[in-house]
Structure 1
Amino acid sequence: MKPEWIIPDPDLHKIASISASTGIDKIIISILQSRGMTQEEEILDFIFPELNSLHSPFLLHGIYEGIGRLKTAILTAEKVAVFGDSDLDGITSLTLIHSVLCKAGCIPLIRYPKAKESYGLTCDIIDEFIKEKITLVITVDSGIRDTEEINYGRENGIDFIVTDHHEPDTILPDAIIINPKQHKCLYPFKELAGVGVAFKFVQAFLYSYTSGFNRYFILVYKEGLS
């Protein structure tokens, strides 16, 4: 059966009004309107998002454990590797993680499939990590289905933080897993790209160094008189 496309009629008056007040091109507003964004405020939030407009990274299952393990590795000067696939999603994820770790004083080994190597972790790549005395591997845009390879690494003293966005299998690797598609993950948006999950991981990692991290606050306010 062919998919049925439902294209709503544009509200030309509203499109013109929002365009005039925001300076956003009418075509962009029309596209967003057809996707359900009809109010000026939500269009502005989408086009010009702020950091506090994003979902909290701490809604991701495994995020606290993941940043805790990474901070321990940095504190004790462990050798860390970052592995990702060689497609656009994987390379941007690798770049993001590498940049943040370097600024945190940890220069990781970077590895991705080269030439005719297949996607995903292999035992040969794990052997390279063992030879380099790596004790923590962070996977980006990969890892959720590399169960046997990660088990092999675990048998040789390597811990793994898996940041991925692919569908999990019924059997999960022996690792700290950060993936919004885990059935027990409460993160509301399940369609993050691999680099989106990597971004959430480093966002939580950086926030963990602030004074408000993992603390409870009581907000007290007084309603104004009517």
Structure 2
Amino acid sequence: MTDEEIAEIVAYSNADYEYEDTSKMVASLQAVTVESLPEEAVLYDVHDETADDGVRHIDVAGNTEGIGTVKLLFDISGLEQEDIHWINLYANLLTMLETESHSESELAMLGRRYLHNAAISADAYQDGKDGYHPWFEISWTVLDDDLDESYDLVRELLFETRFDDPDKILEMIGTIQAYYRYDIPDNIESIMKERAFGRDSQRMRYNAYAEGPEYYDFLLTAPDD
């Protein structure tokens, strides 16, 4: 580069930046307010019925066609504290072992077809202002045409999962251990917040115990029990 070209670059770099006056444009912008938002609240009809066998069915028809979400809740409030981690382990293992009718790979394929976005957990829900209620929960999204098949698959997971291979179970527990080994340090702030809120919330206290560091300690010792 010549001396003149270098001098031009230096002069350009040292020159005051000319800011474009955008005050008029900003003043012309109209802020969105709550009052200006369209009212699109929709109330759906809820069908709430308790059958003769004591099972409560709550159905809501949303603004969808041909697809829906199912959530099954099993009352586990009668479990003692020492059983909470066992039911959580059961929830973790349900999709990791084979059943009487299908192998793990077959279950994975069937799950992608009939149990989209499936979740299995043992958590506490808020019950009233200060109380809580523990539930064993299974939820999934499925096409209406596949609803019967999805229920059959969930029933198979619940009642036909094979727990007769100790080596396989230990292998899967090791996989769960590895997940928590890295998940807890990565989410330590959230865990501490949940434990702090647990001082005033029975629900948060239950869930922090069921799924937090205490559960990881349980996983480390459970194989020896």
Structure 3
Amino acid sequence: MVVITTQKPEEEVFEALEKWGIKKAVVVSCGTCAALCQTGGTEGLERWTEKLEEKGIQVTAGIVSEDVCDNRVMMKDLRKIDDELKESDGVITLSCGLGEQSLVKVLGRKYPKLPVIIANNTEFMGMTERIGRFYMRCRGCGDCLLNDTGGICPITTCAKSLMNGPCGGMVEGMCEVDNYERDCGWVLIYNRLKEMGRLDLYEKLRDAFDWSERGHQREVVFR
């Protein structure tokens, strides 16, 4: 699984830096998911360092962390550049939104006024079949249906996230969304279950998904 990110327009990032008055910055780059998406990693760090310095923004330190979204890892990594953080006006993160919020949490303990500017947009959780092409396959809804659908998620493969088979917009196995250029998710599920001899699962009637219980401020605590 990869958290898929795309680079924000440069103007948007530099506007944010100006808004927060950042002239000296630490750059924290994700070496895992964002590196795979070419929005982070060592290359991303070098690219943004060059761009920032061209705009007259001093990069006091730059690090590549394997787990920007892990508070424990960030505490350890940031300790190595504590002197540079003291000299900085802010932090720029080349990560997903999880990484940004992890940085805010960790930095807030010692540098509560230090702004964190994100240079990426978080798109979705996905998988990849080849470099540079990613597919959304999980919404993290908290109620996984894969045991009933042959391992294919209707929430992400159906453009309308329908719970009970294809709609009237399906033609010859293709979805009306995107002008019939993509497979209908429910046809994929049907074919998979048929191949497995389990079309009885396809006929199961499912309630509409209750997104009200899958929305905000969720957490999981292992005891």
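Points to keep in mind about this one:
- Entry that produces -0.34, -0.75, -1.10, -1.28 once log10 I(q)/I(0) by the Debye sum over Cα atoms at q = 0.13, 0.20, 0.27, 0.32 Å⁻¹, for residues 121-168 alone is calculated, selected from 1, 2, 3: 3
- Source structure (of 1, 2, 3) for mean count of other Cβ atoms within 10 Å over residues 113-120, computed value 16.6: 2
- Per percent of Cα pairs over 18 Å apart, for residues 41-144 alone, the highest-valued of structures 1, 2, 3: 2
- Ranked by distance in nm of label points 7 Å out along Cα→Cβ at positions 65 and 185, structures 1, 2, 3 are led by 2, which has the greatest value.
- helix-only ellipticity at 222 nm (-39500 (n - 2.57) for each DSSP H run of 4 or more, over all residues; to 500) from the coordinates reads -9000; which among 1, 2, 3: 3
Every number here is computed from the coordinates shown, using simple stated rules; none is lab data. Treat the numbers as computed from the prediction; the structure is a model and nothing was measured. Cβ atoms are built from the backbone, for glycine too; each structure is taken alone.
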